[in-house]
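Structures are listed in the sections that come next.
FYI, it's all coordinate maths here, none of it is from the lab. All of these numbers come straight from a predicted model, not from anything done at the bench. Cβ atoms are built from the backbone, for glycine too; each structure is taken alone.
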Structure P
Amino acid sequence: MTSRSKPPLRSAPAADAEDALPTAYLRPGDAERIAAGHPWVYEGTIARLTREPGDGEAVQVKDARRRLLGVGFYNGRSKIRVRLLAGERIELDEAFFRQRLEAALAHRRRFLPHATSCRLVNAEGDRLSGLIVDRYEDVLVLQATALGMDQRKPLLVRLLGELLRPRAIVERSDTAARRFEGLAPAAGVLAGQLDEAELKALPVRMNGLTYRADLTAGHKTGLYLDQQENHALVARFAAGARVLDCFSFLGGFGLQAAQAGAVEVTLVEQGAEATALARRIAEEHGLAGRCRFETANVFDWLRAATAAPPHEQVLPRYDLVILDPPSFTRTRAAVPDALRGYKEIHLRALRLLRPGGLLATFCCSHHVDAGLFESAVRQAALDARRQLRRVAVYGQAADHPVLPAVPETEYLKGFAYELLPA
């Protein structure tokens, strides 16, 4: 009888990528939104973790049936526990970020081929949750609103430098959202050099006009880039018109209207510094003679402009009225108050608009969708005894892409209405 040799001992298989990553399992019924493509995994949707990840560490997310939903960065200090970046199990390394940045740049080259200033990375809209990158000519401004992205700033700065060769990269990570990620504000020049004068008033060319972006304290990262296409679209109605531009900021709508041939433009803005900059831009382009600048609270200005003695009517005097207010609410609970504010400004604006004139109006409040916003306009028209005909619909520019699975990516909406004769 011959003996049979025993098979050699086999070592345990090495842990694969699935085992190496900590896993967050979602509660039953909470995976549908994530499976559809939304990247935010909230604290309350996680049933258990295979181990507690470090803040900023890559994790994988699975549903209750152990099906993979994606990989992303974990933050135990945030209500958004995981921000997913990919729907498959891949390493979130330099190659990944290079590919995502290249895809974002390709999107802008395709849909905004002539823009020298635009948003290059729009966070969730480019599947890079927590990262914003704006281009102002040859200068980039980076804003990290999530811990995972903040920890990877050196890598991101290096990749942006290699891909775009900017003169400088500036950080404006000073938004309130960073508090919810356990992050302090951060700002400064990350790469290259800019003198103080350029940081405060960098020349930026849009639609044939040169604006000045304050990279240290201006709105957003310096300017509103999401409206640059709408500035040009609304200006098509301005030739030969008397125009009222409310909440004018640096004059994006009003100065474009003057350039397009408006006979007179009244720009109303509460901020004295913004008004001074808008006046300077008008002077530099030979438009000041057709522009009137009013530094005032727009609600107060509209009330005064529409006041009339008893038994007298307000005399309409504008052919084009533009309303582009800041967000009236950042919470769903404040939507009713916001709608009252929208109704108020539209009611006043319609009283100043001549029959046959146009009202171009915008809302950047995410919690007020297009239907709610138009209902406020409709109610204002009813109270003002005016009848409107909608002639155009507007949205955010292509550099602020919208993902239908992520409603938060769509915030800007607008309409143009013709005021019909009685």
Structure Q
Amino acid sequence: MSGRRTAWLVIVVATVLALRAPPARAVAPAPVDLAALCVKVRPAFVFIAGGSGVIVRPDGLMLTNDHVIENRRSFDVRIGDGRSFKAKVLGRDAVGDLAALQLDVPEGETVPHLELGDSEGLRVGDEALAVGNPFALGVLDQAPTFTVGIISAVHHTQGTYTECIVTDAELNPGNSGGPLVTMAGDVVGINGQISTRFGLRSNTGLGFAISARQIRLWLPLLEAAGGGEVKHGRLAGLEFASRDRAVPDSVVVKDVADGSPAAAAGFRPGDAIVALDGVPVANGHRLAGLVGIYPEGHRVQVGVRRDGGEAALEAVLTAKQRCRVGLDLHRPRGSDLVPRVEGVEAGSPAEAAGIKPGDEIVAFDGRRLEFSSRDDRRAFDRRLRTAIDVGDIVPLTVRRADGSGGQTEVELRLVGR
């Protein structure tokens, strides 16, 4: 047999054997030693006010939930290695339910801490460890508890928790403020809420954690707050259209309030918002979630589709500021529950909207008004006084005399200013 024929035969045999061979198996990651992980994490845990916390810097900077500290300014805390310290509140985010405290660590000493991890790198299915003090069990044996689960969802909104992490690791009252930790021992979230049923304050399989990404945005502001509260930002001055199937994967701007931050940023009616700080915006829920993680003063980059092209806008987020609407309603009497305008303040948003004495408000913010009791009417009165902020655009419909003995309905726009 010639050398060439021999070489070809070797190639053919090798190919057949390769095709018959079983596929190569992926190398499984080394199993995590959970006992060792718990030993690593425990010293940085903090028992505080019946809840939980975690130290994230060796000088004693710690994180917990705002609802754990309530309105107190200082605490006696105990950390996972058994030592006790005084702690003072540096700053609070009441809406985002986050608080930063400083342990009074003696000069020259340090305390155990855990690093803030990369919550943006989390995948659904990644394992996670939750550390806490459920039902104050730690008071009995002076040790926190540990529960293991997976990351069930990311970028979720649960009440005022926006862009939060969902886990099925067991969380219960007392876990609040404790860390959600990766298998590498990094903090990727602060646990704060649970999903409950039938009014029972116990876990039903879903827990919610404030992400490390959000924590990083807020931490410098919380440290500099002098014990006070840092406010969330909002994209003030925009009214959005209802879901427009002709413009998918976006949120369409219906109106822009004159003189508002949105107007200053260059927004126009008809703009379709498609991205915020580089993150795609699929709908209004997603947009609200993205905006909700930022503090006031943050500058966001907004991508919009406009007139067949694209534009990039920069907007400054502002804190909520309540405005006085400037109208008085008649008090409900008997079965007369219709909100009828008795007076309009000169120079007020109500006057600018064209509201007149004698007008009956029949629709507000896209909903027809129907009241079955005086309590319902009074609740609307309170909403009208307290729920409109500077920059809000609220559509309303009033019924008024048409000048010929009849009545007509008029669409108006109330702009908070």
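When distance in nm of label points 7 Å out along Cα→Cβ at positions 344 and 360 is calculated for each of structures P, Q, structure P gives the greatest result. Given that Cα Rg over 2.2 N^0.38 Å, for residues 168-399 alone, derived from a single structure, equals 1.24, which label among P, Q identifies that structure? Working through the options, I get structure Q.
Which one of P, Q has helix-only ellipticity at 222 nm (-39500 (n - 2.57) for each DSSP H run of 4 or more, over all residues; to 500), as calculated from the coordinates, equal to -8000?
Values: P: -8000; Q: -5000.
The value was obtained from structure P.
With mean projected area of the Cα convex hull in nm² derived from the coordinates and found to be 26.9, which of P, Q does the value describe? Write out the running numbers ahead of the final one.
Values: P: 26.9; Q: 34.5.
Derived from P, not from the others.
Out of P, Q, which structure matches 18, 16, 10 when semi-axes √(5λ) of the Cα gyration tensor in Å, for residues 256-311 alone is calculated? Label of the source structure: Q.
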